[in-house]
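See the structures that follow.
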Structure P
């Protein structure tokens, strides 16, 4: 069976003034259906850029991003939009533009292209219950704790019933107990719903329990997948060498 997601020798850079900066260099990875995987690395390592390339929000400078065997570069803008709204769910880092909009209505807006208002609200409440945040349905974003914001962001991503869920640094600002709850939730989404989940983190300890772990440093994906019994210490040492810290 072919992987749901494949990155083949992907590179991405940008210009900082007159100086070119390589964000990702020759990055390759695969993600199977229903697999929970994690990418960890320091701030500005390129984790967010990696997820945006996977979602088709940016184009690589070199290499290919394939979803279910299809190269995103060959898709039309409409096809990419459909992919992002139907197949790929991204947990947003920020809340609604209207800060007083109730959370359930914000989540239901993700379904306007496929469901009526009443049905959208019903499914929004189901998604909030799924992530354990049903009690914040009528709250505003600014009234939520950091943990509740993470949960509602995941709810907004999974309400579309995607095949791939991308979650960027969900543990930022969370305590140990909340991190454990998020990890349990993401494992459940992958195992129970068969959704492929790719999560990023600033520390390898935050993505323990994923089937596959990569580290990102110096623009390169280093270390071996955890599914091949890679030791976290070995991965950490490899990342430090790549970033010049070891």
Structure Q
């Protein structure tokens, strides 16, 4: 199955890992919508936005917002470090999506499942210290996903921070007139996940985290099947 990485920073490769990455990205959108709407107006994957929130908190003298942001950033960093140790250096070669990526994502699933249970127990409306604890668990899970995706082996691929992806889409369109369909798929998945997550928070708040949990379970099951069927193999570069 052919694959390539084109100029302009577009993540390209066999279809299976890219589709699964889009599903993970939808889960990221849902998680960020949940955290922003119910966990103190902070994000659990977009750390650049959270750092800006630190400045806002300092300028407004908002200690509660500062505490939420610092908890989210610290937990995200811990998640990245933990899953990066599991995955090891970024994959370079065959096969794509090695088994250790699934191990790291399984750790994320444990964190998300704990979050879902505690969230449901709070009726989808946590407050006080419970809110901070849930924020830490969700940010930890998103950090673990960020570290895990590094091991997939497709350069420039991300499922949690997509500013670079958006820049790549715009730059390619402006300079070479090319549409980066795989990058657009990731951006669309983020938007769809955030929309669905926000809707669930409004209509069925206690069940909202079931969306990112279910999407991650789907990814892990599909990854096992794809690995058995050889869908994570990419064509070796031809010799000159």
Structure R
């Protein structure tokens, strides 16, 4: 597996790069799977592809806090990202692993590897709901995916030193909730894990066997997607 440990300057660029990696894989510009590690340098609300912005985000609070509201290419509900929240993105090819076309199987596969990475660092990590990781019943990782013909993009969050109060300020209660949440507020439902960023950046590549640095990442595709999609209000606030 290739490793790309790369955070770009702008939030729009970081979201675009995930999609650009998926498109490049579909175009056979890369061979092999890819693990990308990155972290937003500024707080950003990220909507799911089908999210209704006003239903999931307090847009006035986001404006007052000068926090951008952007949309990703994958499903799921809105999240808040930024310093203290490590993001991981994985490009997986289906060839030879057709069972990963089943959503339950791909969640089990990826989150099982993440749990293996975290095992020596923290005890009691569980996969709950459809695709959450939690400790003590409190969520620290949410995940979503986008499927194409030959590859999928799987990406998620790892809260390790995040301003959880900001989530309560910016996000409304989600329209869909896993049963284990029990209608808890964001502050009662979310948690940071007591793991350092250095430990996470070491453990994840080791567990995914991401041993080959990816240097030729799709720059032109990223720029094109920022211009045509991720910088456009028609995309970010379309719903």
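Read the figures in this text as sums done on the coordinates, not as results from a lab. The structure presented is a predicted model; accordingly, all values stated were derived computationally and were not measured. Cβ atoms are built from the backbone, for glycine too; each structure is taken alone.
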Quiz item: For which of the structures P, Q, R does the calculation of relative contact order in percent (Cα under 8 Å, 6 or more apart) return 37?
Solution: Q
Quiz prompt | Winner on distance in nm of label points 7 Å out along Cα→Cβ at positions 164 and 212 once structures P, Q, R are ranked, highest first | solution = R
Quiz item: A value of -10500 was derived for helix-only ellipticity at 222 nm (-39500 (n - 2.57) for each DSSP H run of 4 or more, over all residues; to 500); which structure in P, Q, R was it taken from?
Solution: P
